[in-house]
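Have a look at these structures, which come just after this line.
Rule-based calculations on the coordinates, nothing more; no lab input. Predicted model only: the values in this text are computed from it and were never measured. Cβ atoms are built from the backbone, for glycine too; each structure is taken alone.
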Structure P
Amino acid sequence: MLQKFFILCSGADSAILKTCSNGEQNKYAGIGATVFFTALMAFIASTYALYTVFDTIYTSIFFGLVWGLLIFNLDRFIVSTIKKREHFKHEFLQATPRILLAIIIAIVISKPLEIKIFEKEINQVLLEEKNQLTLANKKQILEQYTPEIEKLEQDIAQLKNEIALKENGTNALYSIYISEAEGTAGTKLLGKGPVYEEKREKHDASLAELQQLKEKNNFKIRAIEDEIAQLKSAYTTSVNTSQPIIDGFDGLMARINALNKLPWLPSFFIFLLFLAIETSPIIAKLIAPKGEYDWKLEDQENSIKTWVSQKINQRNHILETDTYLNHKIYSKIKEETKVSNHKKQKAEELLIVQANKFHSLQNNKS
């Protein structure tokens with residue numbers, strides 16, 4: 001039962017193969033088994049690759065099965081269409097396009113499994129890339145808010161500087177009127193005289209202005225600080241919104257790029273392994289000697305080809321003979337006077353009938 005299934009996978013004519021020896025049947029069963037397991041590997045590889053894209057097992061299995069069946073049908077077609085010739089060179093030239101196609105298929109099959117085999121190393125590369133993307137993303141978003149935040153901070157600094165300048169002026173007036181009272185400056189008179197009162201009034205007025213300036217500027221500072229807090233909150237929201245996109249940077253293309261950043265030699269040997277698996281049905285067919293099945297298949301094809309050629313030649317001869325006879329017969333008819341006279345008589349009778357009919361119509365009109 002298993003042998004029949006693998007023979008079916010090989011694409012060989014089971015009716016012809018039944019008449020061959022057991023060794024010939026085993027040979028094609030081996031070729032069919034190679035085709036089957038190649039398709040199985042394609043199914044596993046594509047299912048994993050699609051799982052990294054869709055992240056749903058049932059969808060991945062469905063499309064992986066479709067891809068596996070496609071590879072199975074393609075390999076079966078390739079093997080079944082390679083005919084054994086008398087010279088290996090002719091067979092190799094016949095198989096060259098199929099070998100190139102097998103190389104492409106091997107690349108497609110091997111990549112997803114390479115990604116699975118080197119999954120830990122790829123995850124490390126992806127983690128580093130995600131960290132770099134996170135830092136770059138934060139820096140890029142921060143650049144959008146930094147100029148405005150810096151401008152607002154400068155406004156706060158300017159408002160605080162106004163308060164500080166006013167405080168320095170008020171403190172200076174305080175020192176002046178205290179020195180006047182102590183007699184260490186100004187009039188040099190000890191006590192609180194008229195000059196002291198004047199300077200005290202200037203200080204008190206400046207102090208009142210300072211309090212008003214503090215209230216006004218502190219109100220503005222609080223408003224600006226609220227605006228800065230809103231901008232920082234918007235920055236945090238933008239970072240948190242874009243971070244899931246970076247965290248989801250784990251698709252098939254990202255993993256392939258990460259794989260390419262790893263040392264190439266292990267990946268290359270895995271590719272060679274799958275290339276050997278994929279081309280093995282073709283190579284097995286090429287290196288296998290021309291056997292009993294090939295002779296019988298060639299004999300059957302030649303007999304059909306000969307029969308079709310005979311039918312075509314026969315139809316050509318019939319057409320040629322029929323054309324010649326028709327030409328000969330009609331040439332003789334053209335030379336005979338009997339036919340000519342008969343046709344002349346009939347034409348005369350037709351003309352007479354037409355003339356009589358015309359005369360009758362004219363009489364009726366008159």
Structure Q
Amino acid sequence: MKKSIILSAFVLGAFTANAQSVVEGTKFADNWSVGVNAGAITPLTHSAFFKSMRPAFGVGFSKQLTPIFGLGFQGMGYINTTQSKTAFDASDVSILGKVNLMNLFASYTGEPRVFEMEAMVGMGWLHNYVNGDGDRNSWSTRLGLNFNFNLGESKAWTLGIKPAIVYDMQGTYPETKSRFNANNAGFEVTAGLTYHFKTSNGTHHFAKVKVYDQMEIDGLNSSINALRSEVNNKEGEISSANQRINGLQEELEVCRTKVVPVETVVKNTRVPESIVTFRQGKSSVDASQLPNVERVASYMKKYPESKVVIKGYASPEGSVEVNARIAAARAEAVKTILVNKYKINASRITAEGQGVGDMFTEPDWNRVSICTIEE
């Protein structure tokens with residue numbers, strides 16, 4: 001018996017050491033839990049199974065040593081349902097050992113599974129309450145399975161169904177010559193709710209981590225130092241590139257805000273031609289160009305029989321399809337202002353997109369709409 005205990009302790013220690021090398025959250029204060037149980041117990045033999053059932057309830061504390069092995073302390077009480085004056089038939093205080101069969105055979109995945117099964121064995125002190133003097137004390141063993149359902153995203157709560165066989169290890173031992181005698185045993189089934197306290201890793205359970213050997217760590221440190229050296233060497237180039245970027249951004253902003261000179265072409269003494277310029281890639285009329293549109297509107301109001309042809313153009317950047325669309329949109333933008341703001345009848349206005357313009361030597365100046373009055 002002594003050799004078996006020593007061997008079991010050795011195996012448990014080996015599993016514990018292995019678990020500490022691959023999981024975190026193994027401090028003494030980690031992986032504690034508290035739970036409550038409620039159910040019933042009935043004699044295993046010589047009694048009606050359901051008729052002889054008595055309510056059972058209890059509380060327990062547990063410490064999970066590794067994802068596979070755990071230890072616990074549990075107290076159970078069994079309520080008297082006979083004519084005896086005692087409120088309880090018996091109480092049982094046990095130390096429990098638990099083995100997570102899912103993690104034992106399928107390995108630990110880094111967090112508890114939704115459903116897990118534990119094998120449980122325990123030894124404790126059994127106290128039988130007698131109606132009168134002379135309560136009887138004995139020692140007990142407990143063998144069972146725990147069917148656990150881990151609840152919630154953090155797996156902080158566990159709902160368990162816990163069938164077990166509880167043996168009175170003294171009972172009628174001299175007569176039976178066997179301490180594990182079914183005549184001195186009861187079948188217990190309880191349901192329990194357990195809360196797992198948060199561990200030092202921020203979760204309610206062990207967290208799986210990758211283990212590196214020293215050679216891997218040295219290799220990673222060497223790579224990091226090499227990358228740091230490259231970054232330091234590139235700092236000057238990055239600073240120079242940032243300066244060039246800032247200069248280009250300033251030049252781009254100047255181009256965007258550059259105003260193209262407006263020229264009015266007069267066919268005769270009364271018929272003007274106005275040019276409305278646009279920003280690159282834009283078809284909306286800037287406020288600075290509204291006077292050119294108003295010049296056309298004023299003329300058309302003064303001469304109600306006059307009409308205007310608006311031709312939109314684009315600069316050569318971009319594809320043919322994009323330039324055609326932008327040119328048409330620029331012509332329509334001027335027409336929309338004439339109709340909506342200056343109330344010029346749309347039937348007097350013709351808006352046409354002409355694609356890429358080549359009227360001016362500067363490509364940027366060709367982003368225009370040219371308004372020509374017709375009488």
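A few points about this structure:
- Among candidates P, Q, the computation of helix-only ellipticity at 222 nm (-39500 (n - 2.57) for each DSSP H run of 4 or more, over all residues; to 500) that gave -10000 used structure Q.
- Source structure of the calculated read-out (relative contact order in percent (Cα under 8 Å, 6 or more apart), 23) within P, Q: P.
- Distance in nm of label points 7 Å out along Cα→Cβ at positions 168 and 312 - structure with the largest value, from P, Q: P
- Structures P, Q were shown, and mean count of other Cβ atoms within 10 Å over residues 160-167 at 13.8 was computed from P.
- Parent structure of the calculated result 3.9, given that distance in nm of label points 7 Å out along Cα→Cβ at positions 80 and 320 is the read-out and P, Q the choices: P
- Which of P, Q leads on mean count of other Cβ atoms within 10 Å over residues 24-31, largest value: P
- With distance in nm of label points 7 Å out along Cα→Cβ at positions 104 and 176 computed over the structures P, Q, the top value is the one for P, the highest of the group.
- Each of P, Q could give Cα extents along the principal axes in Å, but the derived value 170, 102, 36 comes from P.
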